[in-house]
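Engineer: So, here come the structures, one by one.
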Structure P
């Protein structure tokens, strides 16, 4: 079976750590810097970092519309920390949410917490929050997966999951496994559709 090709937006931020997790799980990570890097992807990670710098890079490289098209086509996407901000209404508009930057405070206010995320099953997920955002407002199609002090910090809308923390820094791969599972399911569905079309 061919390893899924998962893009990691590599304009700035913690993209190398995400690539290492994906590689360990048997995926073929690809650094994404230009629109052509999106061709043939089975999934995409938008990592943490500086949301302003990432957004400027997206604009500079002409990535905004291709990223929106990728998500709207059903490709599974995982956004983490700054990735949550980049996906919101005020940036790419992929998610029907607004976010607050540095909502829990600056670097010195970083913290860790165990989050019960039913969609992932098993034990609570250990989450590392660094200058983390939270979701201020959300549309009806946005499902809240976890909260901290009443503020959504993990959400899902269709094929997109976005979290306010850094799963690549914890020894729990379930969010990356979710991405790979969704990528495999989508590939299988596409293959079945192609078989029906040819038949």
Structure Q
């Protein structure tokens, strides 16, 4: 069993914002599998059969910076180690439309990922970072990641969420190394 954690902020006011791309990827995976999320006390979850694995899709109901607690609770509940999950999150330091899959490492400024690393106690957490741009010197990153997307930017966001879902399905079916080889090299929409 695998745990796919999409990071974002709860509430409709955050729908279609770059910061919620992790939620959008998990929602796309649920749509493909024909399953719905169920609301629990700390997260929304959906059980799905995706290529190669049974998975639980998890959307923490804590704000991004506090994502560690719901993820740790789900890991304990399912008796999983950190290598059995993948965290899906936005990355302002990657160009828009770029993907980066890694087996571990630091948070790179992503506060939700940092919360998970601190709570679990290891950096050995597979992650899929989705480039949303905006990480230029002097930029108001908070505004950039929390702005509502419309028109062509929203279309690009949805394409990126679909590409992220493709990458997760590839990881589940063929493993982390195969997903890194395929999606890190040519992942621009």
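Engineer: I have 23, 54, 22, 1 for P(r) over Cα pairs in 10 Å bins from 0, in percent, for residues 22-69 alone, calculated from one of the structures P, Q. Which structure is it?
Structural biologist: Working: P: 23, 54, 22, 1; Q: 28, 53, 19, 0.
Label of the originating structure: P.
Engineer: Hey, another quick one. Out of P, Q, which one gives 19 for relative contact order in percent (Cα under 8 Å, 6 or more apart) as computed from the coordinates? Don't skip to the answer; put the middle values down first.
Structural biologist: Values: P: 19; Q: 27.
For relative contact order in percent (Cα under 8 Å, 6 or more apart), the value 19 is produced by structure P.
Engineer: I have -9500 for helix-only ellipticity at 222 nm (-39500 (n - 2.57) for each DSSP H run of 4 or more, over all residues; to 500), calculated from one of the structures P, Q. Which structure is it?
Structural biologist: Working: P: -9500; Q: -12000.
Label of the originating structure: P.
Engineer: Further, regarding this structure: Ranked by mean count of other Cβ atoms within 10 Å over residues 54-61, which of P, Q sits at the highest value?
Structural biologist: On the way: P: 16.2; Q: 22.8.
Sorting by mean count of other Cβ atoms within 10 Å over residues 54-61 in descending order puts Q first.
Engineer: Separate question: Which structure, out of P, Q, was percent of Cα pairs over 18 Å apart, for residues 38-133 alone calculated from, if the result is 53?
Structural biologist: On the way: P: 53; Q: 46.
Structure P accounts for this read-out.
Engineer: Work out the source of 30 here, i.e. which of P, Q gives that when percent of Cα pairs over 24 Å apart is computed. Mind dumping the intermediate values first?
Structural biologist: Details: P: 35; Q: 30.
Derived from Q, not from the others.
Engineer: Give the label, chosen from P, Q, of the structure having the highest value of FRET efficiency 1/(1 + (r/R0)^6) of positions 46 and 174 (r between Cβ atoms, R0 = 25 Å, to 0.05). The partial results should precede the final answer.
Structural biologist: Details: P: 0.90; Q: 0.65.
The structure with the largest value is P.
Engineer: Output the label of whichever structure in P, Q has the greatest value of distance in nm of label points 7 Å out along Cα→Cβ at positions 62 and 142. If you can, show how the numbers build up before the last one.
Structural biologist: Numbers: P: 3.1; Q: 2.1.
Structure P gives the largest value of distance in nm of label points 7 Å out along Cα→Cβ at positions 62 and 142 among P, Q.
FYI, it's all coordinate maths here, none of it is from the lab. Just so it is clear, the model here is predicted, and its values are computed rather than measured. Cβ atoms are built from the backbone, for glycine too; each structure is taken alone.
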